[in-house]
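**Student:** See the structures that follow.
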Structure P
């Protein structure tokens, strides 16, 4: 029987996201949701870092460009937020790439842009 990794942490994070969506609804930009989510994460005493830079190597060479994650939760979950009409496979692939670059096993892809909050758990 498979068990979900970081089940309680994921539950707490999604709860914070739901609170933001309940308060703001849809229609704001991603940065606004990120600012509000930061308040919820602090209130919930969830350890996080915002806009963490991850370098990318290609054949042993460090590339000049990097990716910036929206949030890293407790150094073990990548939280990628969107404020779009709907999530697509390319958003899932983007999150998988972030997981690979960061060496983190779990990603949460959250969309604030729909009538109801939507999210996906993504495992590397």
Structure Q
């Protein structure tokens, strides 16, 4: 990632809208990896998977880019069908990045809230 500093911003949510099952839908993780200085996101860097840690439980899932980011300094990926933890509990989020040379890098966002929609 050639000297660029990256940061992880995570949104974790569960859907409890009226059309959802009584116990809500599984968790969704939306991950935005950004260059700290606002420069263009490094070419060839991908976010392949995410781990969400809740106490002694860990959910790891593949991520995918559902649509390109509108901002050149942001990579956005999503993971769906997570566990039904929470809502209103705090978790740690770890995203697994791979650079153009195939090296793995980890970014962590601690103490993230699993939110709910009603």
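Please treat every number below as a calculation from the coordinates, not as lab data. Computed from a prediction, not measured in an experiment: that's the story for all the values here. Cβ atoms are built from the backbone, for glycine too; each structure is taken alone.
**Student:** Computing helix-only ellipticity at 222 nm (-39500 (n - 2.57) for each DSSP H run of 4 or more, over all residues; to 500) gives 0 for which of P, Q? Don't skip to the answer; put the middle values down first.
**Tutor:** Numbers: P: -12000; Q: 0.
Attributed to the structure labelled Q.
**Student:** Out of P, Q, which structure matches 0.95 when FRET efficiency 1/(1 + (r/R0)^6) of positions 55 and 87 (r between Cβ atoms, R0 = 25 Å, to 0.05) is calculated?
**Tutor:** Values: P: 0.40; Q: 0.95.
Here the read-out was taken from Q.
**Student:** Let me ask another. Among P, Q, considering only distance in nm of label points 7 Å out along Cα→Cβ at positions 63 and 79, which has the greatest calculated value? Could the numbers behind the result be given before it?
**Tutor:** Working: P: 2.6; Q: 0.9.
Result for distance in nm of label points 7 Å out along Cα→Cβ at positions 63 and 79 over P, Q: largest is P.
**Student:** While we're looking at this one, here's another question. Tell me which of P, Q gives 1.9 when you compute distance in nm of label points 7 Å out along Cα→Cβ at positions 7 and 95.
**Tutor:** Numbers: P: 1.9; Q: 1.3.
The value was obtained from structure P.
**Student:** Kindly point out which one of P, Q the value 32 was derived from, the read-out being relative contact order in percent (Cα under 8 Å, 6 or more apart). Before the final figure, lay out each step's value.
**Tutor:** On the way: P: 23; Q: 32.
Value 32 for relative contact order in percent (Cα under 8 Å, 6 or more apart) corresponds to Q out of P, Q.
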